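Laboratory data are not the source of any read-out in this text; all were calculated from the coordinates shown. What you see is a predicted model; the values in this text were computed from it and never measured. Cβ atoms are built from the backbone, for glycine too; each structure is taken alone.
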Structure I
Amino acid sequence: MDTQTNRTSSEISSSLKSNRSKSRAAMAFSIVCIIVMIVLLFLGKYLFGVLMLIPVIIGVLLMMRSEIKIKNTISGDIVNGIVNEVLDNAIYAAPYRLSDEIIVSSHMVLPQPYDKISGSDFINGEYKGLLLKMSDIDLTRRVSTGDDDETDERVFDGQWLMCDFGKALSGEVHVSQITKSMPDSVKRQRIRMENEQFNEKFVVTADDPEEAFYVLTPHMMEYILSLEKKNKGILYMSFLRDGKFHIAVNSGEDFFELGKKKPDYETLRQIFLDQLRWYTDIIDVLRLEPNLYK
């Protein structure tokens, strides 16, 4: 669990800005050294070319050092406070993720199967008395590229939340946003809902079609459509009979990263707070759905 360092907002902003500058400078230095190395090798000056590996490695190490400092600053000085502000009994552990058991038990209907799970930015806590766990998740699968070679193909890259409502739900229902990569075999299993706009955007599957109509009320379908319009990622949901709800957003981005954002404490704090509350707002809506529970 990360701990806050009690630095002022200006000190945090200054640290982020400084380390981003150092990271970019180290990257530029490494790129220049690589170019020089290639030129030397092309000219036949192999010894000098090989020796250029030393400054390349130094530049990469300096860049990694600055990136680690950025991540530690964001985790300890910004994210930890946000998580504890929104959740009770909260734990934020940047190096960890949701367990394999949680991911697999969701039975999420994804476009392709996966065989490897990785991730980071694990959050565990309670939201209005409900157990909540989430993290960044990266799902990949091994695929053949020909000539007996294989490579990792990304199936999912985004955020994954599990909320335990503590009581049985009306059924096991899965909602998957339609993409070009979704196989026809999944589409053939779909349950056609009464909302045609919803049918155009999502595939619904369930062991019992009646359960799908219980869980996905007209109001719920309209709400999911509103999420799709506001969200940049691809939505996947699982409603499980044991009371657990999963929502995964294939955003192609990690939570709580500086990236190209402004290295300013207040700016980042608001962005990260909005990211977390987007998910808790969904929980608020589901808590009030009378048909959701058995």
Structure II
Amino acid sequence: MTIQVFGHKSPDTDSTGSPIVWAWYLNEIKGEAAAPKLLGEPNTEAAFVLKRWNLDKPEIISAVEAGAPVVIVDTNNPAELPADINAADIRAIIDHHKLVGGIETKGPIDITVRPLACTATILIDLMGDDADKMPEAIKGAALSCILSDTLEFRSPTTTDHDKAVAQKLATELGIDIPSYAAELFEAKSDVSAFSDAELLRMDSKEYNIDGTEFRVSVLETTAPKIVLDRKDSLMNSMVDVAKEDGADQVLLFVIDILNEEATLLVPNDLVKTVAEKSFGATVEGDTVVLPGIMSRKKQIIPNLKV
């Protein structure tokens, strides 16, 4: 059976590109039939990457068959995977997030979790010298993943190794990193076609903090005003999105990539308390600016308190 390779729901560039990269490796180097999959529509940046490198958009799936062979990349959280994931034949997990628990496997598997900024960096490490055999489109996907996840090395999750891998790929591709990153972020920032609910879910993950269920949404942009001009309707939409998704509250952090800060929307006293307890912020209105906050994984989630 063909191995399905996929990342998390609400796929960003890393969860779109890394399945493509690893499926190439399994097919072309390991001789194992594999196909990349998505668990939702890719965001605008990921869609740009597919078009830029002339890559086919992977099939979108919502479930996996019992016993189907799969490789999970860029997550190990069952809440971000198909509900029936534990019935699948999970062959490997390759990730750069903290261990959450809840995934069960049929037997021992290969698990690689490393403290790097991007899954694609780990994939290239695992390939070893075979990474040099990647065609340009696959290298382009990998480079895009790293630049996206590191916000062009601005994110505090960035390591020297992520940067070195990206620079090597860029050199091989003849890509100027600042110019290409600007294209990525421009695509990421174009959210005009999305509804409020789509924006709140676009790059979001579910977390339980001391018994309170949050959907933590992040919008990374070089044009934060476009999002913040919609703050009233976004805050109104949070009520229905939370209810539909079984959450108590949606937290929306608008990440200003260029100024390296986040703006948190504050629709009620719960979020005001979260902002004050988690980030030591003083909240005086329906938004609060959090200087230096860029990373959900490293700066937001570990600090959340209610």
Structure III
Amino acid sequence: MKPEPTSVRITDLHSHVLPAVDDGAQDLDEAMGALNRLIENGVERVVATPHFRASLLERPAREADKIHRFDAAYQSLVAAATAAGLEIAIERGCEFKLDAPSVDLSDPRLRLGGSDYVLVEFASFQLPPFAANQLLGVRDAGWHPLLAHPERYQGTGGALDRVEKWLDEGTRLQVNARSFLGWYGDEAQSVAAELLRRGWITCIASDYHARGRPDLDAALELLRRAIPTSGDAVQKTPHAPNDATEQAIRTLFHENPTRILANEPTVSVPPLALPKPASQKPGRRWFR
């Protein structure tokens, strides 16, 4: 029986569960273990998003080989999950690294569930000075960029005016669940909380690389302590679940991801203020 630890139906748009194609699951056994742990976290639908560099588009033979490997890995994982009776829907896309000007995303296998949304990331964990142009290139090509883990790029916290402009121009933000728990350091944790406080996050995903626990459930429970805000003034309500917070959580973990896969416009999430975070957990930054 599928466990229901959270009571929230989770659709996870960012994961590295395809076997032997990137730095995620290294074989089918690891991939199946990852799916089981996602199910234990309450995930009912996951999108496998292996890394794909835009620069590969300039090398057609290597691009075709990479996508062929994705095809084979996806088919093997779906077949194994079906044979094992796992209660999780598996869809596909990629994490598209913006390391070249070309943004040919006409192949639906590169987009989230074949929709017009594409999960994009910058070429390094340093916020690039030309980020706006990169995101504009995706939009001008006709696609909707969903920026992966903006909180993890060094410099994001000091460039929130730039982030706001990206949002105004149509970019959407996906924050990693583990960022709220301090897995990637204090800066990423602080920026994730600030993005939440401003109501700028579109969805929360695992970015799970098949190691350890996904921690979607732990992040969800932490967010249940968040307080709905009005502008910059925090409402004086207890740190306890309430209807507004629960609705925001459902939007972040289920409704907006579902809308993205259905190729529908996302909805805004009301600002939420988290309690003061605990100090960073040591020794865990190596998890991507």
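Structure summary
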{"item": "For 58, 47, 38 (Cα extents along the principal axes in Å, calculated) the corresponding structure among I, II, III", "result": "III"}
{"item": "Test item: helix-only ellipticity at 222 nm (-39500 (n - 2.57) for each DSSP H run of 4 or more, over all residues; to 500) calculated as -14000, pick one of I, II, III", "result": "I"}
{"item": "Distance in nm of label points 7 Å out along Cα→Cβ at positions 71 and 87 - structure with the largest value, from I, II, III", "result": "III"}
